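Participant: Pasting the structures in now, so scroll down.
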Structure 1
Amino acid sequence: MTNDASDHLKTFLAPEAAARVQSLRLADGRVTIVLDASGLDARARAGLETSVTSALEAVQGVSEVRVALMADKPDGAGAVKAAPRIIAVGSGKGGVGKSTVSANLAVALSRAGCKAGLVDADIYGPSQARLLGTEGQRPVAHDNRLVPVASRWGVPVLSMAHLSDPGQAIAWRGPMASGALTQLLEGHWDDAEVLVVDLPPGTGDIQLTMLQKFKPAGAVIVSTPQDLALIDAARAAELFEKGGVPVIGMVENMAGYVCPHCGETSDPFGSGGAEACAQTMGADFLGRIPLDIAIRRESDAGTPTAAGEGPQADAFAALARKVADWLDSH
């Protein structure tokens, strides 16, 4: 959009709202506007979003308005603390161990000295409460925002599992699920430097809401070496790239099984497929996570493998180092 068109749309905003415009774009009748919400509490942020949306929707030729609010957060000393950077973990396909990788990545980042939080964005099938051993805990609300649940592993977490009864089926249409995601991501993450977001399978409403309202700093794609999983993983990567989110790299999960009796390694899902797929996409390959009964056992027990020692924990630590290095360089 030209500067003249941008300035024209700004004239429909109240002066205090126009002064907060960081970017404004019009394409095919859709306005995408980024506002600086620094210094505003939750109520003022909601009021700003509502007033801007209403004003721009009334402009002739505008069919849709998308508002993103960006803000720095004050720390206890009165200095300005940047909002946490979001790392989205996606897969395109279910059953590839994305949630396990997300939980262990967050724990490994925390062990490496990064203040990491974890958001379970799989609204219909939340699992992070089990993986981090926080089942049965309920978050409290402060200033109309959820306070994350503390885990034993130094990683605060929010999940629909903390807000619903065990085993309860969540039968919501897309807008309700997207609203739930917004509540989780807009929680009190004041101490977090990085938020690891465990996305559901596919490329649906949750992913689109994430891209439109909470643009991640980067995305990690998880896949098994199996061809079917890799096809869906490539689709997930394409969605992020189209949304302007860089793909940090791809993780090959369930890669190689070492027999506990004979020590021989077998590859029930194949081998090297994710690395080859990453090369084809021009993305980095972030490493392999083995198919190991210990990871399954520890996940079910709520004791993340990355919190311990051994080759399995080392694999997650290596992944966290690569993600941290990428964040430091971007």
Structure 2
Amino acid sequence: MSLPALLEQRLRLPVVAAPMFLVSNPQLVLACCNNGIVGSFPALNQRESSGFKDWLEEIEAGLDVKAAPYAVNLIVHGSNPRLQADLAICVEQRVPIVITSLGAVKEVVDAVHSYGGLVFHDVTTRRHAEKAAEAGVDGLIAVAAGAGGHAGTWSPFALIAEIRQFFDKTLLLAGCLNQGHEVLAAQLLGADLAYLGTRLIATQENAASDAYKQMILDAKAADIIHTPAVSGVPASFMRQSLELAGYDLKQLQSKGEINYGEKLKPMDEEAKAWKTVWSAGQGVGNISDLPSVEQLISRLDREYREALKHSLQLQQRWPR
């Protein structure tokens, strides 16, 4: 188990809130950080780099003295024309943690390391993990089967086990983590931190619409469809929103185009799609309320402590 010095003694729980496209905003980030978990948001949630910088300044101004660090997600894909500008802002503002997706590039890692920042990278397979490790990242986010957003198809048991064969730095696990005992389970599998997304959409402080949140409350695991049709990268979406948006469910294995430059156009078709086609993970069936982030983290904390006690009881039941 490995935590970098930046996170030691800074977290109430071993949890990172995933950056969610069109959902994560400064209010959500601050609520997470000020309640003891890492909050994050995608740089592309602001449509221009100037707005991205404004959000960073708003977050910095709102952090409590003992707040957990925050993170920014950068899309490191050739179609993202803002990468260099947003990376320069991260360096200027000394963003504590940068989460990279769709490309592990040593130059990006070196830029963040230049001021002492950390780089965590999303991976869905061993090959992706090996390439990111070679680029020098500080942590890997194992996005396992059942996760929301751009998710993988590997079992968390297989993905964590194979990554741990060659990677001894910080490891995060994503996929169907909603409760405190599941956070502990992620650690028992070999992860250092749990990576929560869908559970935080169903809270009060974020940019998701009321209809989106209600659909999460109504959905079950069987409603989650994993398809590349919306963004060009395989991702998990709720069946109900795909149907409402007019997608032919029989054609959802057709791959869409990957183009993050297009996401920057306010009226482009993909941006509209992500506003009406809503992502979620298979854990939706275990989400039944819309608490504040503070209430949710307090509950996670209580559940996590209870799970720790239960693990000790199991140890006593099964002594060597």
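Quick note: the coordinates plus some simple rules give every number you see, no bench work behind them. No experiment lies behind these values; they were computed from the predicted model shown. Cβ atoms are built from the backbone, for glycine too; each structure is taken alone.
Participant: Given a computed value of 0.75 for FRET efficiency 1/(1 + (r/R0)^6) of positions 185 and 225 (r between Cβ atoms, R0 = 30 Å, to 0.05), which structure among 1, 2 does it belong to? Mind dumping the intermediate values first?
Facilitator: Details: 1: 0.45; 2: 0.75.
Label of the source structure: 2.
Participant: Assign the value 16.0, calculated as Kirkwood radius over Cα pairs in Å, for residues 113-248 alone, to the correct structure from 1, 2. Mind showing how you got there, number by number?
Facilitator: Values: 1: 15.6; 2: 16.0.
Working through the options, I get structure 2.
Participant: Can you tell which of 1, 2 yields 13.5 when mean count of other Cβ atoms within 10 Å over residues 25-32 is derived from it?
Facilitator: Values: 1: 13.5; 2: 23.5.
The structure behind it is 1.
Participant: Output the label of whichever structure in 1, 2 has the greatest value of mean projected area of the Cα convex hull in nm². Walk me through the intermediate numbers first.
Facilitator: Working: 1: 18.1; 2: 15.9.
Top value of mean projected area of the Cα convex hull in nm² goes to structure 1.
Participant: With mean projected area of the Cα convex hull in nm², for residues 97-136 alone derived from the coordinates and found to be 3.0, which of 1, 2 does the value describe?
Facilitator: On the way: 1: 3.0; 2: 2.4.
Derived from the structure labelled 1.
Participant: Output the label of whichever structure in 1, 2 has the greatest value of distance in nm of label points 7 Å out along Cα→Cβ at positions 161 and 297. Don't jump to the answer; show the numbers that get you there.
Facilitator: Details: 1: 2.0; 2: 3.5.
Biggest value here belongs to 2.
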